[in-house]
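Multiple structures are listed underneath, in structure tokens.
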Structure I
Amino acid sequence: MPLPGADAAPRRPWELLAAAPGPWAEVVDEYTGEPDRFHERHYQEFVTFLPFVQRFLYGEGQAAANARGDAPAEAGMKVFRRHDVASLRACTKPGHAPISLQVVHIDLYFFFDVDVVLLNVELAGGALALAEAQELLYRLGRAYPSGWDAGGQPLHTLASAEWLDAEGRVLAASDSGERERFIEHVHAHRAPRIAAHWDFLLRPLVADASGSPGELRYRQIEYYRMPMMAWLALDDPRALSRADFVRLGLVTGAGAADQLPFGDAHLADFEQRHCYDRFWQEGGAAPDTRYMCSGHALVVVGRADAEFFCCRHRGVLAQFRHQHFLLFLIAHFQKATVLMFSDRLVEALRRLNVQDANSVRRFKRAIRSAFEGFLRFTHRYWFHAVAEQAQSRALFALCQRHLGTEALYAEVKERISDMAAYLETDNLRRQANTVVRLTVVTIFGLIGTITTGFLGMNLLAEAEAPMSRRVWIFVLTLLVTLALTVYTMAKSKRLSDFLDILSDERLSAWNKLRAFVGVWRS
């Protein structure tokens, strides 16, 4: 949300976050840090992307800046990380044993010129049954419960979730079972309440509708079900049934291996629409590897005994955690940004009061700001392709197609262009009206000017009069002229209509006289 005092002294959100007390610290990445931290996997990540995407993700190196003699251009995003959370203890359903997951990263991604922030949580776990993994994927990434069953248990989300520190102490726990608090929040604020364990991770960012104090305020712009990536190493991927793959690819939760989660007709083209099977074969460095994408989820499965599939430095796991994560991030960042601009337009229209001149001015500033911001986003962040490597290009295209970003972008662009065109037309209309009024004043003022100035004639020979008399005559003449000018401006609209009628040769003198008299009619 806009920062307090942003009009007087613009501030970037990450600058406030860096100055605020708390666990977040800016990440000095491997590209700008010490040389010994830059490894082959970072090199492979970098060369995956096209040059314009490289400049967005990584900025400019110090060597190029030194050659020009100025500071290097920064990357298009800032990353902040917290290290106080060590693990997550999650229970998928009441009565089930809790599952412990290691916290690898918890990051916040900010972007230049775009008021969008993305939360990234990377978790790791092992020795899970397939059903447990399916339930975790289905229930973990929910910002709040969608409802409750007859027993008061939250639907579609974890039964309980606890963030733990390195000593095993509970830092925050979910409150999804407290139904009344969520219902009262929606009733009071017309906005959903973020669950306590997610709210804890985002602090000092606070939900704008929560009523909690804080300068860094956010509003949910995407669906409450968070975008998710999952890498699963299985004993034998070929042993999974088609229903198992559908449940993993569409993240629908656990179920019978011989029963599809949806109707046959709905899933008839699942493999064609959602699966990338370039490496779904028995041979190769990573046999039996399948990628599945549904827009909100990107899932890859492969063999646990395949060294290349599990390699963190050069294999599929390294690609998944670096290249594929970034292309998934870019796809969702683009969609979130377009939705953010759409939300700004709705908010500007909601606040518009055409009877209030100040409201109209604020509306115009908001639309112009949205138009300028959209242009910067388009030229800096809007990519139809991020890589030329076949796998990365195909996965990014899958994400974009399922997210519907292209159509959404075109729609929002058209709306912003329509509003900007309206403002431009309104400005031209105002300028035209001003020109008409000035023309009317000039025409009627010209009559008096020519009359009084004919042959340098002076009706009153007061050149030799005393100074005080001349001053009074000057003041009186000024006031009369000013009054006539103001009166002519006030009647300029009707006088302009009269001049149009007067110039129309098809009208009779009587009609023209009536138009002249009509200038003074109420």
Structure II
Amino acid sequence: MAAFGVRDLVVSFGAGARRSEVVHGVSFAVGAGRTLAIVGESGSGKSVALLAATGLLPPGASVQGSVLFQQREILGLSESRLRALRGAGIGYVFQDPSSNLHPLKTVGRQIAEAISVHRRMSRAALRARAIELLDEVGIKEPARRLHDYPHQFSGGMRQRVMIAIAIAMNPAVIIADEPTTALDVTVQASILRLLKRLQQRHGTALVFVSHDLAVVSEIADDIAVMRHGVVVESGPAAQVQETPAHVYTRELLDASRHAPVPASPTRQPVPAVAPLLVVDGITRSFPQPGWFAKRPVPVLHDVSFALHESEILGLVGESGSGKSTIGRIVAALDRPDSGSVTLEAQRYAVPGTGPLKVSRSLRAAVQVIFQDPYGTLNPRQRVRSILSEPFVNNTRLGPGEIAERVTRLMERVALPVELLDRFPAHLSGGQRQRVAIGRAIALQPRVVVADEPVSALDSSTQRKIIELLRSIRATERVSFLFISHDLGVVAELCDRLIVLEGGRVVEAGPAAAVLKNPQHSYTKKLVASIPGRMRSPINLTEFAPEESDV
């Protein structure tokens, strides 16, 4: 008997001539104690279908069909009855915990609120239950962390808090919408172990939404593949992955199977000439939050490396390893406590207090591509204005010349010029990232710091962005410092790798050598945690949170 399922679900927005149907007659079901993975690229309708099924779409949406929860029709229930069902019967884990956890409320209070909405309990009982839930999802010292705020937790820990809220009432169904996207590989693996362990303990039906079939292979019993609002293939996980019937499923499988060490004709040998950029012995510490003076927490310890012209250097490690801090120092957005960064004999990132003062030419020479283009592109500016800004602020070009440069940039990043008059909100994730890349290369920089630029994109879009970066490296002779937690992506793109653990370089060398034959135990752990390529199956009897995750 299915614990949760939809039949002939149709979702549309707008009315009359402007009516747009985005989900077309979708059907799927999941039984108690089983996991259904719904897979597809961004825009395939996965999240919309589940938001519609649980009554979470905005009022303008039209939903038709049937939604059954434990053989009871819930489509069309009043908002009050749906609110009573959500949380108590159906738990929801959203993709981005930072956007779904209240930044001004402690995690203990937020867990308690999720319980008190459905059940009256004393304050002491609520506190005890919140501590029990934090302990169950693997948060160390739960009684102490109960009073911490979301910003005091790592990304993986915030996701664990979201899971604690979702299971607070022991729901019969949990919907996990991209719960491991943008998490590093070891934290991904620990979240998958956690979900599987909780499912086994409580007999919960799990609907797991993902764009990555490699991640899905670790957890799914059944798979439904969606494209353009339609389920194009469904069946047992082994059948779908081993003998896919639909061409789109085969494309997704190809996109998710990153070869550990692919042979790439675009790889560049490291030249014997002097390096373009030198990072020399940088250290960095940050003060601890709190009212009383505390010793600063060290984040980087004597990190040194070199970047050559037209080279793509990968910087990998778990969350908290110091990758982004290095990227910010290289980009002159932060300064080290000791050590320095030198670009073509110009020493610019040096110790001191206050913001770095660097020349306009150096600012143009080192550019950044951030992880979340939606957060770094001005939502009130059209694409035309966003791409014009570097030329307006740094050159003396006239309006006609700037318009011509902007058009060439759009062609360079493979975007149609028709998008120039759109706002970022009207673009897909991949299109927004292409705009961010166009802005970064507008002034022909020497070095681009790419900080997790593809982590939130689906596999096929990742591939397209990787090909774009390769092309830019080849034609513009730009060097990239590519920061990532995804070893599959790094293997496809990077010439050399630097592995960071706890702010220290533990291994470095050619990408193929490091990934094919890792020497350090930490590198071996990272390689073993690549989704779909884990050396051993998920252990359901033991659970230990990863040290970096807690």
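Bear in mind that the values in this text are calculations on the coordinates, not laboratory data. Note that this is a predicted model, so its numbers are computed, not measured. Cβ atoms are built from the backbone, for glycine too; each structure is taken alone.
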Open item on the list: Starting from the value 66, 27, 25: which structure in I, II was semi-axes √(5λ) of the Cα gyration tensor in Å calculated from?
Closed with: I
TODO: Using relative contact order in percent (Cα under 8 Å, 6 or more apart), single out the structure from I, II with the greatest value.
DONE: II
Open item on the list: Of the structures labelled I, II, one was used to calculate distance in nm of label points 7 Å out along Cα→Cβ at positions 149 and 357, giving 6.3. Name it.
Closed with: I
Open item on the list: If helix-only ellipticity at 222 nm (-39500 (n - 2.57) for each DSSP H run of 4 or more, over all residues; to 500) is calculated from each of I, II, which structure is the one that comes out at -10000?
Closed with: II
Task: distance in nm of label points 7 Å out along Cα→Cβ at positions 229 and 341 from the coordinates reads 4.5; which among I, II - done: II
